[in-house]
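Trainee: Below are structures written as C-alpha cells.
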Structure I
Amino acid sequence: MTDDDGFALPPFDAAEGLQKLQRELRALGLAERGGVFERRGMAIAKVVLDGGVLQASTVKRPARSSPEWTHKTLRSSAELRDAVADLKKKLALWSDRDD
C-alpha cells in the first residue's frame, strides 16, 4: 500500500497491534478474563494473534450464555482503528439500552 507521494506505509506489526487493542479495550471499561474481554460478567470481545494478523471477535449482543460472535481479521492499523470505533458504537448502544 502506498500513498500519492510514493512512500510505502510501515508494515503492520501484529504483536504491537495486539497490545494496542488490549489497551483500547481496557480503556473502554472492559475487563480481561481468560483472553476474553467482559463487561458486567458478559463476554464482549476477544482477540488472538495469528501469525502476522489479529483475529478479533465481538458479540452481536451481550448475553450471559452462548453469545453469538462476529469475526474480523485485522491486517493493518487502519482496520484496528475501525474495529475499535465500531466496538465503541456498539457499547454506547448497549449502554443506552441497559439504562
Structure II
Amino acid sequence: MKPMRFFMDTHDKTRNTFPQKLTPQDFEGFFAKYEAACYAEGVIPVRLHVGYGEGRAFCLNMAPDAEAVKRAHDKVGLPFDSITEVNMATPGDTFFRR
C-alpha cells in the first residue's frame, strides 16, 4: 500500500464548482457516488464541511497523491477550485512543541 497523505479540496458556487441549489438531501445522494469513486481511486474521504447557504465546501481526504483525488472528482463530474496537500495541525500540536 502506498503511503497516504492528507489533501484538502475546495468548492465555491461563485466559481461554478459547487451546485447552485444543493440541499442536504441532494448532497446525501451525491456523496454516495463520490464515496464510491474515491474508494475506486484509493482515496478515503475523511471529513467534509459544507456551507449550503454560502455554496461552499471544504473536503479533507487521505490519498496517495493529488492525482487520485482529482480522478475521483472527475469520475462523478465534480469540479473543484483547488486540491492542496495539507498537514494536520491542532492547538495541542502547537502547545506541546513550546
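No value in this document is a laboratory result; all are computed from the given coordinates. What you are looking at is a predicted structure, and each value in this text was computed from that prediction instead of being measured. Cβ atoms are built from the backbone, for glycine too; each structure is taken alone.
Trainee: One of I, II was used to compute helix-only ellipticity at 222 nm (-39500 (n - 2.57) for each DSSP H run of 4 or more, over all residues; to 500), and the answer was -10500. Which one was it?
Mentor: Details: I: -12500; II: -10500.
Of the structures listed, the value fits II.
Trainee: Okay, moving on. Say we calculate relative contact order in percent (Cα under 8 Å, 6 or more apart) for every structure; which of I, II gives the highest result?
Mentor: Details: I: 21; II: 42.
Between I, II, the highest calculated value is found for II.
Trainee: For which of the structures I, II does the calculation of distance in nm of label points 7 Å out along Cα→Cβ at positions 35 and 59 return 1.8? Spell out each step's value before the answer.
Mentor: Numbers: I: 1.8; II: 1.3.
Attributed to the structure labelled I.
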